[in-house]
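What follows is calculated from the coordinates using simple rules that are stated; it is not laboratory data. Given the structure is predicted, the values throughout are model-derived calculations rather than measurements. Cβ atoms are built from the backbone, for glycine too; each structure is taken alone.
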Structure 1
Amino acid sequence: MEPVAAQFAHLPMLSSLLQYEPQDRDESVLAGVDQVVPGLAESYELAPDGLLLELRDAKSAAGNPLTAADVAYTFERAVAVEDSIGKFLMTTGGIDPANPVTVIDDDTVRLNGAVTPLVLFAITYYYPGILDSTVVKQHASEEDPWATEWLRTNSANFGPYTVESFEPGERIVYTANPNYWEGEPPYDRVVVLGAGAQSPVQLLKSGSADFAARVPGGVYAEMKDADGFDTYVSPSLSQQVVVLNKNATPALGNPDVRRALSMAVDRQLLADTIYSGTAKPAGSVLSASVPGIDEASGTYYAHDLDAAKRLMATTPFAEGFDLTLTVSAGSAPGVDANSVAIALQSAWKELGVRVQIENIGSASRFSEVQTTSSFEALLTSEAPAAADIPYAMSLLHAKGGPFNYGFDDDAVVSDLVTRAVAQPLGDERTRLGVEAVKAWNESMGSIPLVDTGIAYVAADSTCGLATYPYLAALAYRLSPC
């Protein structure tokens, strides 16, 4: 399965220590990273040496009680098998990989380390879903001490559903965990299908599927007014962006050129047409779904072609310049990336910019081009894992950020981000983050196009569509109407 589908497929079977509740339908801002509620941990306390967690009474699908040993095993296993995402989350939360968990007693653990303000978010993610260590160890061997092969196609968990069968690329069949701590799941059996040659429309209209997650814009538009179905677009952290490599050409290093490029783009037209209503015009460097970002909308996001032309005329590039825009089939999930590129080519032609579209067929080759910054302009998606302004800016838009592929190096922005990241969660952290965003929006380091949403379609017999903080819909929140 592709990564987004794999994320969705994990969610029915895993239960994390803390979690986020689905928000009300039509909520436009996602929950802050600290707005967690109890999960397998009934309570928590931040301590000088880590995060103390009191476990609740819970049983796995196999009937085994949750213990502190299960928590320790889950984190130790992630380190031992070099689970890159698990280790990334530990780093994000400040959990020490060399000594991640201390067992206090059967029902109490401490996650060790100089925990960061994002530690609560890190342990809500599905990757640290707690494993039933008793079951996993039964399938370990000398050659495979962590039962990696067995866990590729099986589950051992405390979540609402457990894996009955798995056919890679085809389907996963889940059955209800009768011991689930939040109560009996609403369905006895859940089948997650890989659409294959069939479109989501065919599957839904034929009755072969009751619910489709992250459907393409065209599917959403087709099903929006179809009888017997409910559709919804949930906000996400993702933006469609043209990343500009400011080291690649003198024109892109000029802030007024970047501002002009931004003002020449009709974002509302893109959202309404190519994105079929599943996106909203970007108004800042981060999605409007991030808490606090509404205080930092930018001047150069509004479509004003005349102003863009006047501004370009004041630069050394008044006669235009050549620009290569690199795209791939996966550049714009859910829509045709070439259509986006052609729309930009047409808009920027009005400024005298001669856009050559470079289409890369290989996903791995496109990833290499992005991570090595071997491009001039790149159509891609940016989606920070957490709805926290300083964290997102530190990754994507501050000097030295690991995903700063466009070489953003504004000194004011980087200083504000550094100061914000050092703050605990609260008003001062948010204030500094907002100031950093305002400074970035002034210089327009790249060209955010639209805030992309997550489109869902459900048969009228299926209820529960809502705004889901982070990741895909929690399938166990769906229920028969």
Structure 2
Amino acid sequence: MSARILIVDDVAANRIVQQARLAAAFYDPMLAVDGASCLAAARTERPDLVLLDIGLPDMSGLDVLQRLRRDPASRDIPVIALTATGTVEERLAAFAAGADDVMDRPANERVLLSRLRNLLRLKAESEFPSSERLAIAGLAEAPMAYDPQGTIAVVGADPENPLWAQLSGLVRDRLVTLSRREALAALSTGPTLPEVFILHDDGRDPSGTLRLLSELKSHHATRHAAVCVVGPAGEGDEAAMAFDLGADDAVGTDITAAELALRTRGLLRRKRQSDRRRERMQDGLRLAMLDPLTGLYNRRCAAPQLAEIAARSRAEGSQFAVMVMDLDRFKQVNDQYGHAAGDQVLVEVARRLTANLRETDVLARIGGEEFLAILPQSCMMVARRVAERLCQVMDDQPIRLVSGEELHVTMSIGVAVAGAAGDDSYAIEGLVEQADLALLESKGAGRNQVTYRLAAA
């Protein structure tokens, strides 16, 4: 679906021109004639981006910006503010009110469209379920008590240019100066990398500045860092190219230190927001894959890995083993010592199992006290040796609880080996079923032992 762009302008001719340009670029334009209709559309229609004229008839565009940023429904919508006067004071006020960019009228069409693409891409990369839904599940991001000092690298700065000295006095973050060679060398320094790179182009090599931008945005270590291009490479057609190469901001030679400080502060804030969203997403993926108590894979994650190992083994003509393991009389542990003690037992069992399996083996907790192990490249002889060792490590040493009490815990295991009885024995459902049946035989035969099946069929 095309991105929806809300055009807010009280001049009909301006709206018509912008609407035609955006439609030609395959966007879905929406129109608003004043601040009130803008705020209503932002809340109900949820556009992907807002083009906001600062001079509106019913209220100040700056007031509209502030209201957009205060409303949870619209605070993450990118806003490009358009100004007819272009005064330094108005530009600074727009950034302070929450604009993602400020452009003078008439805006360069190519630069405007590239900036639209840039902001829409950044928005898509940072999108995450709303805080309202997360709060219900107890997963909302905790508000930060403070914003720690960041590191901003100015690359290729002219020491004679007073801009950098002025900028240093306007930001609370650490400002470091790097040459282009040092910036490229920094790609391998890992966590000590700057959070924001300001690439200064002195006009002698704009293409070199853009190449450096491309390197920073494509390298694994710096792809999430914010990058701002300053100078001739941040103007006109070069600015359009910079945005399409992934620049987070691009400004010309006439930028003031005060405006650059505001832009840099916004870049750092958005970069940290994106970092936190990625961390939450990674935590969510980890929770979806892992058992929170033991840290082992869960059933949902083990199933596709079993399918992958089965497919690879079938293609190679090799055997692999599946073990279903169950702690003996575990209910008695919970009933006699409590569930907290039971959790301690499960954690220790998971630790012992992990320590006695190979790195290539897959271990998962698939039930309360039930575990699954998948052993690639394993025949019956190998599986027998491993299963008996696992039983032994449980039986040999008691598990000491935090209370000081010691529990003697044993384990029953059912083993099935795929590939030992023809091609049909690779069927996953039958394989796990055979391992389950073997486990039941171990339980019925007195527990604390291993029962084997040669094939899944």
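If distance in nm of label points 7 Å out along Cα→Cβ at positions 155 and 259 is computed to be 2.3, which of 1, 2 is the source?
2
Work out distance in nm of label points 7 Å out along Cα→Cβ at positions 283 and 419 for each of structures 1, 2, then name the structure with the largest result.
2
Between structures 1, 2, where is distance in nm of label points 7 Å out along Cα→Cβ at positions 307 and 347 highest?
Comparing 1, 2, the top value of distance in nm of label points 7 Å out along Cα→Cβ at positions 307 and 347 belongs to 2.
Among the shown structures 1, 2, from which was the value -8500 of helix-only ellipticity at 222 nm (-39500 (n - 2.57) for each DSSP H run of 4 or more, over all residues; to 500) calculated?
Computing helix-only ellipticity at 222 nm (-39500 (n - 2.57) for each DSSP H run of 4 or more, over all residues; to 500) on every structure in 1, 2 gives -8500 only for 1.
Figure out for me which of the structures 1, 2 the number 20 belongs to, where relative contact order in percent (Cα under 8 Å, 6 or more apart) was derived from the coordinates.
Checking each candidate, the match is 1.
Could you figure out which one of 1, 2 the value 30.6, 89 for Rg and Dmax of the Cα atoms in Å was computed from?
That value comes from structure 2.
Tell me which of 1, 2 gives 0.15 when you compute FRET efficiency 1/(1 + (r/R0)^6) of positions 59 and 179 (r between Cβ atoms, R0 = 35 Å, to 0.05).
2
Comparing mean count of other Cβ atoms within 10 Å over residues 43-50 across 1, 2, which is largest?
2
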